[in-house]
Structure I
């Protein structure tokens, strides 16, 4: 049997938007009870206030509620899959990387400056990345894979990650498998191969 909150969500999905009074009347609940459940649903991010309707006189303004955008669902996953399939089949993985990163901003920077900027840009894309010194050159590690939900169906995303690093750093990248990683994390680390003369600055 559906709970009162589930009934409210179902009602909003069917009717798109409603006031507290409209929900209470339709579901045969008291207005204070509905307000309580709506507050809880808003705190959970499932419901939002669409607008506030002001009446005449000194009566309480009526809030009009709707499902939050995230609760409606979308077709973005299917669209992303279709676009990735098309791009991969046409060898455009590097083109996607260029659109995501804009490699021109790395031109003229030292390797340290490139690494610092790269980590900043990667973390803006939710990689939770960091770099560390290594014997053969610096290594880049991703704390998580922002594409974890679809990467199994689209392993070309790993090639895109490698392309991102190549574009930013202008160096040869070796992809190494990590001994262990957390679920949802990237199973690889990326070692940057540099000429001997450049290693001393890192």
Structure II
């Protein structure tokens, strides 16, 4: 996205997706698509997360793997802005740069990945809560949120249950999962290593024991 198009993002209302209504996100999704030269998203399945965590691969590491794959799949990129899930934002940037096959430079970092083509290295800015600071990251958060919501609707249709937003803070999500723990169609869509699941199972156990 050119600097001129990036400047348009705040003007059309782009901001952190969590601060927007579903209707506004849907509108901005189409606007962002029209401004961007290329838009890509990856979905990480519960199965992949479960397998990774069984292998002692953290969610942060798994995100870094997918960020690096996205970087490697893009063409003619000068700069990448990462919304670091790690509060030690430099560490996440280094993780992504090590995993990427492209030459990377990390401003302010003690370690920078270079190599063949280093003169054209991609500048990677890794910051915690970058979606609140950079319009391009806010735009990416909107794309991701719209895609995620659509996926949740598809899953709800597949299993025949209203799963709500899928977030731990959503009472509808928690209630539906709690009432359908034995539903074989639902379980493949739930992360095994999820604190919310531990809490739900504990609640069910407490109810069974009459506590």
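Of structures I, II, which gives 0.10 when FRET efficiency 1/(1 + (r/R0)^6) of positions 28 and 100 (r between Cβ atoms, R0 = 35 Å, to 0.05) is computed from the coordinates? All intermediate terms of the calculation are to be shown ahead of the outcome.
Numbers: I: 0.10; II: 0.80.
Value 0.10 for FRET efficiency 1/(1 + (r/R0)^6) of positions 28 and 100 (r between Cβ atoms, R0 = 35 Å, to 0.05) corresponds to I out of I, II.
I have 14.1 for mean count of other Cβ atoms within 10 Å over residues 20-27, calculated from one of the structures I, II. Which structure is it? Let's see the in-between values first.
Values: I: 16.6; II: 14.1.
It must be structure II, since only it matches.
Starting from the value 15: which structure in I, II was relative contact order in percent (Cα under 8 Å, 6 or more apart) calculated from? Show your work: numbers first, answer last.
Values: I: 15; II: 22.
This value belongs to structure I.
Of the structures labelled I, II, one was used to calculate volume of the Cα convex hull per residue in Å³, giving 148. Name it. This figure was derived from II.
Where does the value -13500 come from, among I, II, when helix-only ellipticity at 222 nm (-39500 (n - 2.57) for each DSSP H run of 4 or more, over all residues; to 500) is the thing being computed? That value comes from structure I.
Suppose mean count of other Cβ atoms within 10 Å over residues 4-11 works out to 16.6; of I, II, which structure was it derived from? Working through the options, I get structure I.
Where a number appears in this text, it was derived from the coordinates with a stated rule and is not lab data. Keep in mind that this is a model prediction, so the values were computed, not measured. Cβ atoms are built from the backbone, for glycine too; each structure is taken alone.
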